[in-house]
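I've put the structures underneath this note.
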Structure 1
Amino acid sequence: MPAFAWASAASTALKVASLNLCTDEYLLLLARPGEVASVSHLSRDPRESVLWRQARAHSANAGSLESALAVRPTLLLTMGGGGGRATALLARRLGIRVLDLSYPASIAEVERQTLTVAAALGERHRAAPLLRQLADLRRTAPSTALDAAFLGGGGLSLDPAALGAEWMRLAGLQQRALPGGRLTLETLATRPPRLLLRSDYRAGQWSRGAAWLRHPLVRRLEGRTVPVDGRAWTCAGLPMIAQVRRLRERVR
């Protein structure tokens, strides 16, 4: 191949930068290594991402277009506005395609976004293995659901209509409706859920929320508590497939 042809091919090669922890997940699970230009710095942090090992094979950005320009991306993945309209306008002016996803509100939307990102990478079929796994989870979902509640720092929980609660239902758990989306110590003392999914997100880091989880009332319920990897629940995207499988094993 002549040198000029090689240079032309290299200049048009797909190079994707993701500016958001949640779009990082799609990129790391769907792209070939040579297509990843950079991911957000959060994905390379073991405290934040279950995919940190894969992420550390790539350059990091600070979550802004400016911090990603050095790797010369041809496609930018963002979520929820990802830096705003000015970022999108500047990226397009520089010849960079922009795919701005909304924060998914359902597993069906996670599926659609998986296909959308795969299509943006040029091959929709890359989504097929992950979509088959999701279809299998639906096909084998338990017919009954156990009264349960997700438990984060300070008693923070989930709305029963939230994406995380939908993943819980695939594991055979029904997120209890709670006033203000929070488990109070009073509820834990008088009417605790049958099962508590306690997030271990940043469990080793002191905070008031983490201290709340060590309250005697909470610790008294350890027999009905299942620790879960809180990092996967931040985006509640594709890494939740593995979480659902683990939960099914624990609550079977």
Structure 2
Amino acid sequence: MAFPAFAQGQATPSASANQKPLAYEVISIAPSNPAAQNRSWRNTPDGMTFINVPLSMLVKSAFDIIADDQLSGLPRWADSSHYDIQAKMSDEDVAAWKKLTRDEKGKQEKLLLQSLLTERCQLKFHRETRQLPVYDLVIAKGGLNMQEAKPMVGSRTMTGGGKFNGQSVSIESLTYSLSNEVGHVVIDKTGLGEKKFDIDLNWTPDEQQGTPEAGPTLFAALEEQLGLKLVASKGPVETVVIEQMEKPTPN
């Protein structure tokens, strides 16, 4: 894991040495309409817009929280109180944003959310590494059943709705997607290292199992289609402990 076993601070992690951390220049927050039914979260050319969202969603996204036991100390209002938020960057930061790679944008998005929570909610936290339920991703007894990718620049992936399809995909990318599907951190124990693969994985989500047209579960599809297996285990997982988080003052 990238973080030490215990590190204290506010939500202002540093970016890489040659990458200036971006910041929201303008942040507007207001309680959502209590009658609102729909919820949205979208990117805009100069920032992000959130409609009718609990701040717990921002916290979980800012810290890459996959399982509930990775986060503790979150106040109850962060789940029950919903807000409309508009966050905008300066023209200079928008120009810098456009030059980032997809991976760099992903990292910066987390930094931006953490900065927003620090500025408007006085967020303070520390990180701990704890032994938690995980899944180990291993090669199944029948052997690997994936095609190693031909050299190419970048990668392509499409996920969701019982599909993970991609070209030149790393095992790290696969384990991240699987973590979100199974609700626990998935740890790569395949020994495949930095190799890239063309992956075509299709399964029927649990909520659709039992119907006449149902296909394999995710666990079965992994073994049948890719020659991989998820094994329940326990392992070190980075967690976030919230020390302080206050309701934002509307503006």
Structure 3
Amino acid sequence: MRISFIGSGNVATHLAQAFFAQGHSVVQVFSRDISHARLLADRMNAEPVCDLSLLKTTADAYIVAISDDALFDLAHSLHLEGSLVLHTSGATPIQVLKPISNRYGVLWSPQTFIRHMAMDYTQLPFCIEGSNAQTESDIEELVGSVSSHIYRTSLRGRQYLHLSAVLVNNFTNCLCGIAQQLCREQGIPFEILHPIIATTAQKVCMGDVRNQITGPAIRNDSKSLDAHRHLLASDPQLLQLYNELTNLIQTRFKKV
């Protein structure tokens, strides 16, 4: 299939690599910064463009991998009637693409994409939705060339998955970043915590996470909790976060 990409960031880079590796042809890569477009296009033997008016209408599919806010602006400046047009947002309705084409949908993977990090695309989960049954089947056929982990989801289901992905990825990264900073301030190698981070990630894939929660909050170990609060006394924001998470564990995950 001939595919053009609108966007050249992390998501576009990985999706372009995934489809290109499976024999699809990348026709063009659009970015408002021509150097960004060229960086990705050169790897796919594609044409870089920085003006939407230069997009060829001969591609079979157009994958729009840009920010959610930019999607709404794009819909009023691009017309590709009859072409398959897909956005990659986890939270945006597919109808945002309706002004562009009558064949539109979503191709979203609940995964964090880092440009230079290698990834096994065959293991990627993809959530899809189409403007009609035929379009959804077309999307499934396209995505099926890359991965067999395909899920047809509604907007509401996709939004809940997106929320859940933020909780397990972005919020977890935030907490790890705080922990790393605390260790750095005390001259403690953060690598000491690498094994428990890896074990935690493994455990959440092994069943009911609620049954795997350990630590002073779930045990109601008041001495440890108070010691931690003492260490955080000079940082009211972090202390509040610690108390709220402790309370959340004790009220929502209390062991009977």
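Quick look at the numbers
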quantity: Which of 1, 2, 3 yields 55, 38, 33 [Cα extents along the principal axes in Å, for residues 23-166 alone, calculated]; calculated: 2
quantity: Structure responsible for 5.4, with distance in nm of label points 7 Å out along Cα→Cβ at positions 47 and 215 calculated and labels 1, 2, 3 on offer; calculated: 3
quantity: Winner on distance in nm of label points 7 Å out along Cα→Cβ at positions 103 and 143 once structures 1, 2, 3 are ranked, highest first; calculated: 1
quantity: Structure with the greatest value (metric Rg/Rh (Cα atoms, Kirkwood Rh), set 1, 2, 3); calculated: 3
quantity: Label whose coordinates, when relative contact order in percent (Cα under 8 Å, 6 or more apart) is calculated, return 16 (choices 1, 2, 3); calculated: 1
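Just so you know, all these numbers are worked out from the coordinates, no wet-lab data involved. Keep in mind that this is a model prediction, so the values were computed, not measured. Cβ atoms are built from the backbone, for glycine too; each structure is taken alone.
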